[in-house]
1. State the single structure among 1, 2 that was used to calculate distance in nm of label points 7 Å out along Cα→Cβ at positions 43 and 339, giving 3.0.
2. From which structure (1, 2) was distance in nm of label points 7 Å out along Cα→Cβ at positions 227 and 259 calculated, if the value obtained is 2.2?
3. If we compute relative contact order in percent (Cα under 8 Å, 6 or more apart) for structures 1, 2, which one ends up with the highest value?
4. Using the calculated result -22500 for helix-only ellipticity at 222 nm (-39500 (n - 2.57) for each DSSP H run of 4 or more, over all residues; to 500), pick out the matching structure from 1, 2.
5. Distance in nm of label points 7 Å out along Cα→Cβ at positions 19 and 243 computed as 3.1: which structure among 1, 2?
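Where a number appears in this text, it was derived from the coordinates with a stated rule and is not lab data. For clarity, every value in this text was computed on a predicted model and none was experimentally measured. Cβ atoms are built from the backbone, for glycine too; each structure is taken alone.
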Structure 1
Amino acid sequence: MALMDYKKDQFYCNRCSNCKFIPSYRIQAGSPDTINICPAMTKYNFHAYSGSGKLEIGYSINDGHSELCETTQNVAYKCTLCGACDYHCKVFRKDIDVSENIEELRKECVNAGLIYPEHQAIADSIENENNQLTQPAANRIDWAEGLDVKRTGKDETGSIYLYAGDVSGYSKTLAERTKQLVSLLTSKNLDLIVSGANEPTAADKAFDLGFTAVGTKAAKKLAEEVKKSGASTLVTLDAHAYMAFNFHYPRNGVDLGVKVMHITQLLAQLIKDGLLTACKEADLKVTYQDPCNLGRRSEPFKDNYYGQNKRRRPMELVRTGDLGEYQAPRDILAAIPGVELIEMNRIKGWAYCCGNGAGVAEVNPELLDATGKERMAEAKKTGADVMVTACPMCEYALGKASDMKVTDIIDLVLEYMK
């Protein structure tokens, strides 16, 4: 794929601004403060930072009217790649893939050497240290130590390959959470197998930042590890990895060869099957943050449809974002007695980003902070006690944006279910 492959997308954008704002029929009375949907537009208030603006930049470059430069780089990376512009555009259009245009613009920047040092460090870390956090590989926490669970390094095989993700390998808090979760799952006689400290990185950031070759190489390494595990299902705790497994990997020709699930989907299934039940009652009013990478961005890759007329593209080949995971976390919350879910105005496909995606934290921390504060202001208006999410990136960004308590849904399961 290349930026030129999307020239028709760029040309046919009619500058309607649906990529910037929630459609009027979705705005609840008395809530004009929740009309925005694009974090970059909300923060910088200039058309170039919108999805439409980036399409125009791409078209200008493809048509030879402008060249890649530092301004292009600035616009391309002041974006959380939350997918909201793409989701909203496809409410009205089926022939424009806004997010993919932004990804291709970033690839053009990388190919032209327009690379932020912080992003290069991430790519180097993926290649040399097997993680996206620019941490030494030797410092990775073996969260599986002491657990009675199968490991790939011991030539064992299992039915479910549990993928924890890089953050669980470098955060003591998340490593302990992962350990407790695996203990709970193995108590249900699930045939788990893990890689522990030897777990390959999912490299989702490499794809998001435009380092496609780096990402594809890492993805193939992970695919080999999954194959070695003998598993038929992969379950991940990492929403960003879940998105990459469903979208970036198949889009770039990497087949994991297994069914991919997010941990919330597995937990919801265990609840439905009666294997996971409440052990005590809560007394909590919560609101839920739909992670972009568990929701609209995680819809499986379908078909590039390059070189064809996208206006005639069948709807079953249009990646709208509606098939992302929105229900499983809500089913889990509903299964805990005493938990009252109070929804925000912007939810599911219309959810506002936490700000912590696609390299923004490393080079544009002001966008990360502004986006998190906007979302937490909306959360506070619900009157909820706790903001619940299902993504470690959301948990971090939203937790630092407000004094409101933010927790992962896994913590609620560990506390209130058995």
Structure 2
Amino acid sequence: MQTKLGRKFWISMLIFGLMGQVAWVVENMYFNVFIYKMFHAAAADISAMVMASAVTAALTTIIMGAVSDKVGKRKAFMSVGYMIWGISIIAFAYIHSIILTIVMDCVMTYFGSTANDAAYNAWLTDRGDSTNRGRIEGVNSMMPLVAVLVVFGGFMSFNLDEHSAWVTIYYVIGIATTLIGALGWFIIEEDPKLKKSEESMGETLTYSFRPSVAKENKRLYLTLLNFAIFGISIQIFMPYLIIYYEQTLGLENYVMIFAPAILLAAVATVFYGRLYDSKGFIKSILPVTGMLLAGYAILYFTHAHAALQAFIGSLIAMTGYLAGMSIFGAMIRDNIPEGRAGQFQGVRIIGQVFVPGLIGPAVSAWLLRNAEVIVNNDGTESFLPGKVIWSASAAVIVILIAVLMLTMKERKEN
């Protein structure tokens, strides 16, 4: 029998999950566009920002996830964290340089990772169990691309070449995030099984990094290794995705191509997440790798102004991305020891964000070091991301397939 979760859980999950991802989309996809358009950033600048944010997210989640376990609370970290997170987003309306953007990105990431990466994800783990994990992750994992859809739709009326448009965007997203945090005080329900940790703060912080714990939870750590490889593939292309569509392919109305692909991919993921509950990890993750390879191949061979081809490639690749997030998320949560969800958010974020956020952008920055350059109307120059980002992303997925096969026996999957 599937454990019932209740209306308040689903409402809290949907609004906190979606608003958190909207804020992350603005950071992960549009901060890159912001410094590209406003300050003519190079690929190295974009990569530096992504990597700095990844380091901040990892350190924050390790510490604040453990702190939330120590005090035995999630709601306060989620609610207050979202409120301050929103205020930090508004601050970007007053920034006028690449360096300050990178610094403030790290500040914003601290609050966002406290509220979302550490507290919200620990709360999801607390509330779910083996009977409903695939369903929860199917819904939760569609949030990133639904958020992209929301942001794309909301940004359509703005001229992103004008600084005033960015000021409005940061105010709207920041205020909305703060209001969601305030609402959390009234709707979030703590897991009744969650108790204050009796361990010292030092023991709580280091627990998930002990070799003995890794040995006892081998399946979890192998899954995190696989997840990191999956994430590297995504982070090779994701920081440059909008720039690639708009500048390299010349698809000025890229929203009308990408948005339907995201919507269909999100719907497909809701149903795909349930495959994990019935078939297990390996039988549900291998089709994901096939979808990613197919999507990358189509996008690699997509020519300029080929809108239909870009739509098909985006649909397949984004479905693979979302479904992969769903399956990996469910597998990780199923293997986190009960009562220690916060302590394990640190190692989760290392696999999901830190390693991919360092390696993926570094690879793409190196690949694009001699990228084609265009001259802007004001005489400045900007680079054009090349299709090499798709072939590199595909090569990493091939490595992932090999690692999945090699570690299958260790996971005792069939």
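1. 1
2. Details: 1: 2.2; 2: 3.2.
It must be structure 1, since only it matches.
3. Structure 2 gives the largest value of relative contact order in percent (Cα under 8 Å, 6 or more apart) among 1, 2.
4. Answer for the origin of the read-out: 2.
5. For distance in nm of label points 7 Å out along Cα→Cβ at positions 19 and 243, the value 3.1 is produced by structure 2.
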